[in-house]
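Just below sit the structures, each encoded as structure tokens.
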Structure 1
Amino acid sequence: MRRNCLVVMLVVALLVSLTVTAFTAEQVTLRFAWWGSQSRHDKTLKVIELFEKEYPNIKIKPEYTGWDGYFDKMAAQAAGGNLPDLMQHDYKFIKQYVDNNLIIPLDQYVAAGKIDFRDIPASVMTSGYLNGKLYGINLGNNTYAIIYDPEMFAQAGIAEPKPGWTWDDYMAACRQIKKKLGIYADTNIANSGRYAGFEHYLRQHGSKFFDDSGKSLGYTDDKLFVNFYKMDLALVKEKVFSTAEIRIENHTVENDLMVTKKTAMATYWSNQIIAISKAAGRPLKMALYPSIKGQVKEGQYLKPSMFLSITKHSKHPEEAAQFISFFINSVEAGKVLGTDRGVPVANKVRDALKANLSVAETEMFNFVELAAKYSSAIDPPYPASFQEVFDLLTDIHYKMLYEVLTPEAAAKEFRTKANAILAR
């Protein structure tokens, strides 16, 4: 009898212990910061709910904004020693955070299986490595594109762009659009992201925007600058491209001239096809940037749409790693997120999405696959002062548009001032 009572007491003690452990398991709160549209915010919040159901001891505190000001906010938090546990990162900025020891290597969490890479091609994650260590988990593949209206091309009697079309083909198409439809052609490739068109042109000639040290420009022949911007200026003078005044006003997806059929082409990142197609209310397509006969290499490259990184201020990096793994591998989460952050990296998530893609999403999937065949390796992440250099390029570009500077003078001024910025 005493023996039975002892057994019962042991069982009860064990159950109590398990219950106490369950209720006293560490409750962890992770701060997660990201930028994006309201649609992205809503989708991400739903995925957070899914994660919290699967991991009830982990709570995610969302901190989200639009793109403008996001990295200013992160810089302020970094200065105050208060970065979130998880932050959405960008290829342009990640090197600064690595160099300043603000985000941590993730290799140990991959090795331990906390971040599951089994369903993700190794090539997809290479862009997240710096100095031989993994600092950013790629959330989707992306590339820049010429978004065009196929109906307008047909009305102008122009064949839709195919891989291998040249800058001469592009300029001829632009002139034909103006002649036949009386509208601007593109809004526009020289101004894309302030740098993408010129960077593409440099890469085709075997050069880079920045050298590998990040202390100077990556090209030595100013004729590349002159020749590229002369194409833009020629079409502006012919009223094929929009004026400087219109470009200043035309800086969002919603107010792009493409939306109101005042242009037949626009230049954006491939994942933006969804937003601009929705704003335009009609199907749009994408084309590769023009090539050059005898080019040294393909100018096009695939870019991680964005990363997820764990900051050095996180007190719970293992739990943060669990969230990252869920975010990229969960099919249920993937169905909620869709293609908002680019083409998903996990094979099973991509396969699950393909059956129910919208017309714009299908275009994006197909275009990223096409671009992969006509791309060369992405250049190293930009130096810390890149934004100053891009702002300088924008300022000098407008000086050319207003005929304050000739392309030759602009090339010299840009080189002198850009190298001074980079050498600091």
Structure 2
Amino acid sequence: MCPIRQESNLMTIKKIATTIAISLISSSVWAGCAFENNIELKSLSNSFDAMKAVTESMAECGNVTSVLDVDFKDKQPEAFAANPSLYQIGGVSNGTMVPLLNAGTIRPLDDLVAKYGSQLKPSQLIKVNGEIMAIAMMVNNQHLMYREDVLSEFRIAVPTTHAEMVAAAAIIAKYDVVDYPIGGTYKAGWNLGEEFINNYLGNGGAFFGEGNAPSINNATGVATLNTMKSLTEHMDPEYLVSDSTYVQQQFQQGKIAMATLWATRAGAMDNAEESEVVGKVIMASAPMGSARPASTNWWDGIVFATNMTDEQADAAFRVAMEGIDTEMVLANNDDAVWLIDGYVAGSAAAGAIATADNGAAPYPSSSPGMGAMHTALGNGIAAFLTGEKDAATALADIEAAYTISATESGLM
């Protein structure tokens, strides 16, 4: 064969192979998406396994960039207030949606749901003043997670109250099986405020009186603080920097035996790539307070920016629907307690379901003063835990901080 013709044939074969390769790459991008998205879109949301699964599924449609950031709630308000918005899609919970809702930076979705949301369940349609403002994809709460092997070794019954947790921790502490018997999301700020809210509601407390006046400096508030402090006696001394990721990693590294942790963290316990306790962590209902479980029910979902074009909104909604479809759930069933068709509750969801079934209260985000109260609690409780203030003084100072904020904002 002529060398020139042979070289020409080889070049032709290479071109065909390259074309096939490009075709395969292109088809793989759209393999999990019902349409090819041609509009550049960005999303900003929290960083946890379930949201990672959703954003990866959205990316299959093409031209989607997702930012997963634990500080998302601090960055979203300004980013969504920009015109045009820096992000078209936002991952939110029922609490973190409120600042965006109040600022008017997220759009009603009734028209988009009518066009592209026929598969959505009524429980997924989050309405405010009669308009759909968010699409819920999952429910979340804080439930008890415990090392089954450790409790079994010392014949300890699964704790159902915080007093039982402390008693179990006292036994575990006598033996060199974990670094600390209990883990807690006590990071000063939002996490610490949330822990008080969980326990206070679990004890039947009410946060506000007439005219949005604060109502936590009472026997229920004092009892709640004392319960929280009793748990810290069996935690890592650095508990005031301990957030959900910190506690998750403590579990995965075999450093703790029990914690009340978000349901979205349960799946990570059996991730063999990063966990040393695969198959050893069991989920149960959050410890009971005097009235209900010491937890709050939350939903997580998706909102869409006001400050974008209708064309962007159309594409963003379609991409989001691909992110929360049955195909995604079937591939990531145990990452969350999904509200989506195809979900089968497994062992990772057992604690969340038990907590909800036992009557956990929803987080009171609809209360006008809850944002200011949560902030005041997060900033003020540490002084009690460190011994700087007694319970009544700490609660009085928290009420005073809330009152200043509520007065300045016109709530009182």
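Every number in this text was worked out from the coordinates using simple rules, so none of it is lab data. Bear in mind the structure is a predicted one, so any value in this text is a computation, not a measurement. Cβ atoms are built from the backbone, for glycine too; each structure is taken alone.
Can you spot which of 1, 2 the value 2.5 was calculated from, given it is distance in nm of label points 7 Å out along Cα→Cβ at positions 63 and 127?
Values: 1: 2.5; 2: 3.4.
Among 1, 2, the structure yielding 2.5 for distance in nm of label points 7 Å out along Cα→Cβ at positions 63 and 127 is 1.
Can you say which of 1, 2 returns 103, 49, 36 when Cα extents along the principal axes in Å is computed?
Values: 1: 103, 49, 36; 2: 93, 55, 35.
It traces back to 1.
Using the calculated result 3.2 for distance in nm of label points 7 Å out along Cα→Cβ at positions 343 and 375, pick out the matching structure from 1, 2. This figure was derived from 2.
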